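Below you'll find the structures, each written out as structure tokens.
Every number here is computed from the coordinates shown, using simple stated rules; none is lab data. None of the values given here were measured: they were computed from a predicted structure. Cβ atoms are built from the backbone, for glycine too; each structure is taken alone.
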Structure I
Amino acid sequence: MKLSAELYKDFKRYPEKVIQFGEGNFLRAFVDWQIDKLNKEANFNGSVVVVQPIEFGLVDKINEQDGLYTLYLQGIKDGKAVREHSIINSISRGLNPYNQYDEYLKVAENPELRFVISNTTEAGITFLEEDKLEDRPQKSFPGKLTAFLYHRYKAFSGQKDKGLIIIPCELIDRNGEKLKDVILKYAKLWNLEENFISWINNSNTFCCSLVDRIVTGYPRDTIKEITEELGYEDNLVDVGEQFHLWVIEGPQWIKNELPFEKAGLNVKIVDDITPYRTRKVRILNGAHTSLVPVAYLYGLDTVKQAVEHEVVGEFIKGIIYDEIIPTLDLPEEELKYFASSVLERFKNPFVNHYLMSIALNSMSKFETRVLPSLIEYINRKGEIPKKMVFSLAALIEFYKGKRGEEDIDIVDNEDILNLYKNVWGSYNGTLEGLRNVVAAVLGYEKNWKMDLNKVKGLTDAVTNYLSDIERLGIQEAVKKVL
């Protein structure tokens, strides 16, 4: 039997308060799960109309199951490995604007509608000059949303209290501001009246947001066992980790309309999202990137193995607590709590997070995720952060393309691969030769946006660590730096 309103005895219908662009795994395991909790624990009394932003997607499956799906959350919770599941009952229906455009616009006429949520990938918040108001629908997500907002503006004769709270979840910096800018661009392109532009600016609230939860999605490999466990068929089973964090930059009164605290959700409404974004990129992403070359060359294959390893685990904790946290400006207690949750997530027993899947484009990742901490540490402490610099040396060794006798399949831009092919190809086995390798890599300004050889003491430190790795092997070299 398939999951449906008939099968699920606790099924409820709620007023449609949210329109959501995107019906994929992430939003269903993150936002729609939170709306479900708000309904059950904080009397939110609202549901989500899901709009498929591209022509082909999941809305037919969503409608076949009356908006219901099963969500598995698995990972470390309160220090224990926990796997639990629940049926999510927050989606009212799905719409495909490519064949239901009038129904899509009709949602804008609903006086109870209050929120717009989106996750249309990083490429989703774009301006396409060929989009027109009369298109059914527009190609771009911001084009569709502009037409929707204009329809609402006209339906309510520009009433100030009929504006919406718009919270995009796309993983780009200042996503709310960028979305608003593109909407205003369309308003200008389509010669929409000044009063509409004023209504967008003054009656709608655009929030920047930062989302954090690892969602692995539909469990293809284990769906047969899951179906047996559940006792019903569900074509929309979704899987995510226990941890979640949503930081929303916006006015504090949003808490009254979205009572996250009452539902015990890890959501912060803040005046400035920047320190939280910096914290995530530097600690979570920075730890991942620093870890990869050291752990992989050591002979480990997954993040969990690395964090739990006696030596490599100590190395990565040292980077986070001794070298990254001292460069950040949030309260130390908050940073340490976040760091401990990151390490718990890295140990998730239900996820095999392979180091080589994180190794993609490691040079540019090091530049955006680790280098700012490295430079800031030098600025604040007046000395080299040993473990981060050792990781940089290990990265140069990693790009040599060998783990013992085994070839490493390195994936990066062609210019990066050519750089390493040339520098390692001309290496003559001497310390001076190693210094030349290091100087060439650190001087590659196209990647680093600066010549790292100009950072006092960095070239010597990287050369010395790389020499240790070459002479002693990574295992002894790591112990030496610890």
Structure II
Amino acid sequence: MTVAPAADRFNREDWVSAFRNVEQELTDVALQPVRGTVPPELVGTLYRNGPGRLERGGQRVHHPFDGDGMITALRFGAGGAVSLSNRFVRTAGWLAEEAAQKVLYRGVFGSQKPGGPLANAFDLRLKNIANTGVVRLGDALLALWEAAEPHALDPDTLETRGISLLGGVLSPGEAFSAHPRFDPGHHGRPRLVTFGVKTGPRSTIRLMEFATEDDAAAGIRAGDLLSERRDSFNGFAFLHDFAITPNWAVFLQNAVAFNPLPFVLGQKGAAQCLQSKPGGQAKFWLIPRDGGAFAGQQPRIIDAPEGFVFHHLNAWEQNGDVVVESIYYSDFPSIGPDVDFTAVDFDLIPEGLLEQCRIDLETGTVATQRLSERCCEFAMVNPNKEGLPCRFAWMAAAEREQGNDPLQVIKKLDLRTGDRQIWSAAPRGFVSEPLMVPRPGAEAEDDGWVLELFWNGERRGSDLVILDASDLSELAVFELPLAIPHGLHGSWVPSVNSAPAGGSPGGAAP
């Protein structure tokens, strides 16, 4: 098969133009759609997190994942009213570098302080950049970065309250995942399920479950820790995401090795010291959840297929098996110290492909099935179906059917039949994570909306599109007065006057 040159497949200048600093913070700016109308039942707030500062003092980050976190809030009110606010997370590192107007910290993904290896050697400080996820828990909005504690923000004003130890649940400096899952109520009440990991030759996972709603009769408040457990496993663990079923928390230990010496010597960022482990064996770690049928038992450890996984779509149980749907890469994708991320050759980077693994707990074997050949990322199911068998998934994907390219379309995939529907931002638009929001009271799995914040390369700005989740038809488009770089994860928090989505104060993206 002949592959067209990248220059003919997408406009690199349009894609690169999103990697810029956010230069303003807005408060409750009213928006009007340029096309369409907002569904009247769509009432709540879309929160998004991602790197908002990619350059300081004339020095650009080596990788956008090292950029300082910025929260965007798009509020949908009664009568179709929509407003936008944004704030940088005032982390200690952000405040120090803002005051100094220069880079003071190294980045995990290869960004260095000025001065070369000698200036960076033996500086092992981690700058908590709070740039990866954002969820509502209790009375706080949490900006998440998986290597350290969350930052608490005011959900309305987005002002930073400071580091949160969640009422003493966390110790100072303890890792707290940037990718929690919302259980819609498998054990009587909705929960936020998350984890922290302490890595090393032997890695320890702390699994935690939090209440997401007040229950006065039970003496429970939103944000209370409902259960936790710690389990240790052999080998180094690089874990960004996991999946849940009613009985299990499912982790995939990628077969990677970590050599810290180049990081210690100031030559690489910590993430650049990861590489696929030759002859290594990936493992599924299945940890029994409190309240499930296997509560209190030891974890199950089962050999996993080759490949590297950042994100899972969903997991569920059937006839005693555990089924996990994940986005697999053939190898760990990394950008070396001498590579400009804006000039990366997509044809040399493995693409993410959606695969299903059926784990037989009796025999310890795994059967795999490719669900789609189209490069994709940021996939999710209806949040009310998290941990259960689902027919539909929504994801960001490449414009062409096969091969690796920037993400330019939103894809709805029928997981039973393989049928798909596409909404495209191409040729000059580039998409990020879609968020499926169920219609309040809906019975059909795909009855709701998909909210998508995308980069409009033609006007060098960010747009918001509201799609019908059933067929991806456009319902409304907004041109935002803010240029937001390609982002990471977000969540939807319904209004207190509307029915909950995802069983929490808000359904969250996977």
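Out of I, II, which structure matches 22.8 when mean projected area of the Cα convex hull in nm² is calculated? Going through each structure in turn, the value belongs to II. With FRET efficiency 1/(1 + (r/R0)^6) of positions 249 and 433 (r between Cβ atoms, R0 = 41 Å, to 0.05) coming out at 1.00, pick the structure among I, II it was computed from. Value 1.00 for FRET efficiency 1/(1 + (r/R0)^6) of positions 249 and 433 (r between Cβ atoms, R0 = 41 Å, to 0.05) corresponds to II out of I, II.
One of I, II was used to calculate log10 I(q)/I(0) by the Debye sum over Cα atoms at q = 0.12, 0.17, 0.25, 0.27 Å⁻¹, for residues 89-168 alone, giving -0.35, -0.73, -1.45, -1.52; which? Please report the intermediate quantities before stating the final value.
On the way: I: -0.35, -0.73, -1.45, -1.52; II: -0.40, -0.71, -1.18, -1.29.
Checking each candidate, the match is I.
Comparison across structures I, II (criterion: mean count of other Cβ atoms within 10 Å over residues 225-232) gives the highest value for II. When distance in nm of label points 7 Å out along Cα→Cβ at positions 65 and 217 is computed for each of I, II, the one that comes out at 4.5 is II. One of I, II was used to compute helix-only ellipticity at 222 nm (-39500 (n - 2.57) for each DSSP H run of 4 or more, over all residues; to 500), and the result was -12500. Which label is that? Computed on structure I.
Out of I, II, which structure matches 0.50 when FRET efficiency 1/(1 + (r/R0)^6) of positions 137 and 457 (r between Cβ atoms, R0 = 35 Å, to 0.05) is calculated? Can you show the working numbers first?
On the way: I: 0.05; II: 0.50.
Source structure for this number: II.
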